[in-house]
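Alright, structures below, take your time with them.
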Structure P
Amino acid sequence: MYLISYIFLLIFVMVSVGFFTLLERKVLGYIQLRKGPNSVGYMGLLQPFSDGMKLFMSEQFFPMNSNYVIFMVCPMLSLMQSLFLWVLFPFYINCVEFKLGLLFFLCCSSLGVYGLMVCGWSSNSLYSMLGCIRSVSQAISYEVSLSLILLSFFILVDSYSFMGFYILGSSVWFMLISIPVFFSWISCCMAESNRTPFDFSEGESELVSGFNIEYGGGGFALLFISEYSSIIFLCLLTCMIFLYSNLSSFFFFIELILMCFLFIWVRATLPRYRYDKLMYLAWKCYLPMTLNYMIMFVFVKSLCFYHFFL
């Protein structure tokens with residue numbers, strides 16, 4: 001039953017990635033005063049399936065100087081890494097329950113850096129290598145603040161399992177006690193998933209498409225799916241930690257769609273950040289703030305224990 005429920009979950013994640021891309025193209029179209037895809041199916045609803053078929057059926061590219069085996073295997077490893085995160089989806093039944101879900105999330109999310117690195121290196125292109133170096137340094141920088149924010153809330157909940165947020169979330173909204181941390185978490189998620197305004201792996205003037213510039217067809221589709229599935233999981237994590245997190249409620253999934261819409265909205269409105277300012281933001285702004293909040297949460301937790309034992 002564990003395997004069957006996880007396979008069903010992965011199928012729905014894949015379908016949701018397709019419709020997320022459709023939502024993104026529609027929203028970007030209407031913001032730019034044009035229509036998005038509206039030809040394939042009713043109002044363009046079949047467009048993601050058409051694009052997926054076109055990508056997987058198109059010709060595969062093999063750059064002459066690339067390391068063939070690693071070049072072809074790397075997109076599959078990136079996809080597996082992003083889908084492994086979905087094991088943490090907090091079910092009551094028919095899924096694996098992690099007592100140390102926080103550690104599993106940190107291990108899996110940090111493995112995404114290796115996918116970027118190996119994709120950029122195995123292409124054996126200067127452009128892909130430059131994009132990979134920029135992406136890896138950005139992801140490593142923002143992982144520190146991301147993990148500290150997570151750790152401070154897990155200290156508050158007094159559990160390393162995501163079920164703690166599931167149980168408390170219907171009665172406590174953590175965003176109300178930590179609005180600055182919420183906004184820094186959102187920007188860290190955008191930097192971690194290489195989204196606008198932190199999409200430095202891409203650059204029209206010097207990198208074109210960054211670490212995945214040599215990939216086309218199926219390899220590009222796998223990298224694309226892995227990026228978007230990790231974005232949806234980060235949105236799910238945001239709703240679970242900071243907002244109303246009762247997963248049996250329909251309102252939770254409305255929140256999840258609104259968080260995905262926020263990622264698209266930011267992409268449509270904000271220009272790309274400057275790279276030195278990105279690093280300044282990570283190490284000089286977010287890191288001190290998250291450390292201070294972590295100390296504050298430890299203090300609050302110790303006060304709660306003190307009053308409880310008294």
Structure Q
Amino acid sequence: MQNQPVTESAVRVALPARAQLGEGAIWHPQEHKLYWVDIEGRSLHIFDPATGQARQLPTHSRVGTVVPAGPGQVLVALQSGLHRMNTETGALTLLVNPLTEPGLRFNDGKCDPAGRFWVGTLDMNDQPHRAALYRLDPDGSLHTMLTGITISNGLAWSSDNQTMYYIDTPTRTVQAFDYDHATGHISHGRVAIRIPEADGLPDGMTMDAEGQLWIALWGGGQVACYDPLTGEKCRAIAVPAPNTSSCAFGGPGLRTLFITTARQDLSPAQLAEYPLSGSVFAVEPGVAGIAANRYGG
């Protein structure tokens with residue numbers, strides 16, 4: 001992969017949204033549409049870049065992330081629990097809710113290559129080490145995988161199904177875990193990437209077809225590409241919105257990188273300087289992504 005920087009001019013507005021807290025970008029591999037959520041807007045968004053059509057479904061509760069779950073179905077991680085949603089009617093069916101404390105909500109999550117849904121939490125009052133990472137198996141059983149987390153965020157798995165990468169945002173690191181594809185067990189957590197404070201806080205994450213990690217850097221106005229084997233920052237894409245929150249490869253050949261952003265936490269002066277904040281951006285970084293995994297239940 002060429003390591004030349006991609007300038008801000010290469011980034012375009014794919015969808016001029018005004019999301020309070022855009023998150024959870026994922027390209028639906030069967031529908032060829034971008035799914036994303038507005039956490040504080042309490043809504044699921046479905047965008048077809050080929051036609052420009054966009055629609056939204058209310059979730060009636062803060063929604064941290066979304067994953068495909070079969071024809072016309074997705075899983076959404078709501079503050080009120082993990083639900084299956086019918087994307088035609090918006091009907092919600094509760095699967096399980098481990099959140100017993102009102103200050104906690106679900107945040108980012110993804111499905112692993114075996115169809116298990118991994119999703120974590122955060123404390124909305126910014127209390128550290130009160131969150132966790134859960135794994136919902138296709139049989140409906142829920143497992144607590146990590147505790148003592150502060151802000152559970154990006155997840156990705158290596159193409160050989162040997163390694164899981166994970167972000168707990170305030171640590172400013174990406175951890176690598178040995179991952180057992182057969183059982184979903186993780187072990188031997190270690191730091192793979194360290195993010196300098198000046199670059200922003202690591203938020204959502206996706207992997208490209210060459211095994212590089214693309215990380216949205218909250219407060220940094222960029223998505224950066226890292227080599228998880230060396231920890232090296234290979235390149236960065238500037239985004240005209242400070243709070244970049246998640247990213248996903250999609251479009252023809254999975255060669256477009258879609259980037260969600262947020263208006264939340266920006267001052268009036270910042271909003272005046274970055275009026276496109278809250279939009280979904282897109283760029284062709286010269287590398288393809290890998291297809292998203294769907295829930296197997």
Structure R
Amino acid sequence: MPEHEAAASYGTPTDEVGAFLSRRREQIAQRWADEPLFRTVFTVSRDEAVEACRSVVDALAQVADSGRVEDSDSAGFTVVREQLARMTAARSRSGMSTAQVSGEVDALRAPVVNLLVADLPDAPPEHLRECATTLTVLMGTLRLVVMETALTEVQALIDRQQMQLLEVATPVIRLWDGVVAVPLIGTLDSARSQVVMETLLQAVVDQQARYAILDITGVPTVDSLVAQHLMKTVAAVRLMGAECVVSGIRPAIAQTIVHLGLDLGTVVTRAGLADALAYALHGLGADIVHATPGGAGQR
């Protein structure tokens with residue numbers, strides 16, 4: 001039979017690859033289960049690794065059947081993205097870099113391509129090359145999906161760590177019964193300003209505070225958006241039934257506020273944290289007594 005007639009008896013390369021993946025699902029899963037990507041993640045039992053491999057093979061078969069072997073957004077990948085995310089996260093926690101994880105995914109290609117060649121011994125060479133190319137492209141797309149998933153996981157981890165750092169860098173201190181303070185140090189951007197507001201409002205509720213002090217002595221400068229966040233924080237504290245005192249406004253910040261035309265006429269400000277605390281204590285009816293050398297108190 002001429003080669004072109006023999007080729008005609010076969011399906012399209014994507015159809016052939018899809019059928020091959022479904023037909024050889026178990027053999028592929030068994031081979032992949034011994035590859036580092038699966039073997040080092042699923043350590044409870046080999047059966048667990050094999051089952052994970054089966055789900056990936058099923059996803060690849062579905063993508064091949066759709067004919068979208070180059071599309072990382074193909075619906076077939078949807079069902080395994082969560083599993084791939086867990087796998088890449090596990091490899092990252094073990095110290096593997098993204099490039100190393102990519103190499104482990106690439107190592108899955110050779111076993112399945114070799115099995116494809118062995119599965120189509122009578123196929124015309126040109127058709128076999130087309131099928132092998134299609135399968136290679138499909139495996140490359142799987143690799144891309146894994147990398148996209150890994151990068152998404154890394155970004156999510158970075159976002160969580162940034163939020164944790166913001167929370168650590170925004171401590172709320174109970175200075176007195178009914179008085180809480182947030183001493184801010186370093187750059188104050190919009191994200192941190194939002195954390196300041198949320199943290200301070202929660203502290204006002206938890207401590208039943210009547211006064212909340214925002215001390216910005218350690219803040220070198222603010223922009224217009226951050227200044228507006230501070231104003232919103234002051235207003236929000238008032239809505240919670242407490243009074244907000246801003247202390248430690250540096251000369252540069254004062255000039256910025258004036259230049260921006262922001263009205264701080266309704267905001268209580270004090271030169272420093274000690275002055276703000278004295279104001280709050282006076283509002284609570286507490287007396288501040290200075291000790292004299294002779295031991296007698298003097299107000």
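Readers should treat all values here as calculations from the given coordinates under stated rules, not as data from a laboratory. Worth saying up front: this structure is predicted, and the values here are computed from it rather than measured. Cβ atoms are built from the backbone, for glycine too; each structure is taken alone.
For relative contact order in percent (Cα under 8 Å, 6 or more apart), the calculated result is 12, so let me know which of P, Q, R that is.
On the way: P: 25; Q: 19; R: 12.
Considering all the candidates, the number was obtained from R.
With mean projected area of the Cα convex hull in nm² coming out at 13.9, pick the structure among P, Q, R it was computed from. Please report the intermediate quantities before stating the final value.
Values: P: 17.6; Q: 13.9; R: 24.9.
Among P, Q, R, the structure yielding 13.9 for mean projected area of the Cα convex hull in nm² is Q.
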Computed 45 for percent of Cα pairs over 17 Å apart, for residues 24-63 alone - originating structure among P, Q, R: P
Answer label among P, Q, R for the case where helix-only ellipticity at 222 nm (-39500 (n - 2.57) for each DSSP H run of 4 or more, over all residues; to 500), calculated from the coordinates, equals -500: Q
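Where does the value 4.3 come from, among P, Q, R, when distance in nm of label points 7 Å out along Cα→Cβ at positions 104 and 184 is the thing being computed? Let's see the in-between values first.
Values: P: 2.8; Q: 1.7; R: 4.3.
The read-out comes from structure R.
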